[in-house]
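Q: Pasting the structures in now, so scroll down.
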Structure P
């Protein structure tokens with residue numbers, strides 16, 4: 001769904017290829033209480049930051065945890081929406097609110113149910129495995 005997708009830039013009309021590259025806890029890298037998800041957008045890095053509080057709220061409301069696979073899908077869906085709505089292509093980091101993260105989580109889960117399963121994200125980015 002959102003680990004590797006194409007979307008049209010609202011302003012330029014350009015086809016953008018967005019690929020998930022990795023997920024890391026931002027506490028060590030940015031001293032932030034979040035999780036950073038990296039995508040390449042036509043080869044340029046773009047980071048989507050999800051607040052750690054979203055994990056707490058999801059656990060409270062459903063008793064279920066947000067998995068790594070789901071994190072990539074949430075961030076990818078958010079990135080796709082940003083591009084469709086006219087994002088600032090010079091900006092490298094976008095930060096989601098807890099409400100945005102949970103709304104995108106709900107949408108991703110609903111889409112996955114329609115498809116019959118959550119798509120798998122690669123265990124390692126293609127560059128590390130030699131694929132792609």
Structure Q
């Protein structure tokens with residue numbers, strides 16, 4: 001017998017890794033709209049790849065990601081490693097410039113990206129050109 005409790009959508013009842021894979025796919029397709037749909041309205045991004053940048057809100061995220069999706073290295077947004085963490089997901093990927101980057105994602109209860117924090121990975125990527 002199915003009860004009302006069985007039909008509830010419990011917060012956090014989503015596949016965090018699938019959201020990150022969707023994030024990578026949107027980046028590879030240069031699809032800024034799809035990318036922004038993955039973020040919560042008040043999401044933030046902290047980038048330590050080329051200096052400390054803190055971006056909050058979808059308009060700021062669009063300003064940050066738009067130019068990065070426009071000029072991609074041939075191997076941009078290639079997956080190197082993805083793994084769950086206690087607070088979300090850690091992704092190692094190839095940046096728009098072809099450099100190895102680590103991004104940590106945290107999520108809202110309904111599966112939107114709440115915060116990302118990226119840093120360069122110091123070890124060289126074998127596939128980078």
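What follows draws every value from the coordinates through simple rules; no lab data is involved. As the structure is a prediction and not an experimental result, all values here were calculated from the model. Cβ atoms are built from the backbone, for glycine too; each structure is taken alone.
Q: 3.5 is what came out when distance in nm of label points 7 Å out along Cα→Cβ at positions 54 and 78 was calculated for one structure; which of P, Q is it?
A: Q
Q: If Rg/Rh (Cα atoms, Kirkwood Rh) computes to 0.95, which of P, Q did it come from?
A: Details: P: 0.95; Q: 1.02.
The value was obtained from structure P.
Q: A further question on this structure: Given that distance in nm of label points 7 Å out along Cα→Cβ at positions 86 and 118, derived from a single structure, equals 3.4, which label among P, Q identifies that structure?
A: Source structure for this number: P.
Q: Next question, about the same structure. Suppose you compute distance in nm of label points 7 Å out along Cα→Cβ at positions 70 and 110 for every structure in P, Q: which one lands on 3.2?
A: The read-out was computed on structure Q.
Q: Another question, then. Using the calculated result -12500 for helix-only ellipticity at 222 nm (-39500 (n - 2.57) for each DSSP H run of 4 or more, over all residues; to 500), pick out the matching structure from P, Q.
A: P
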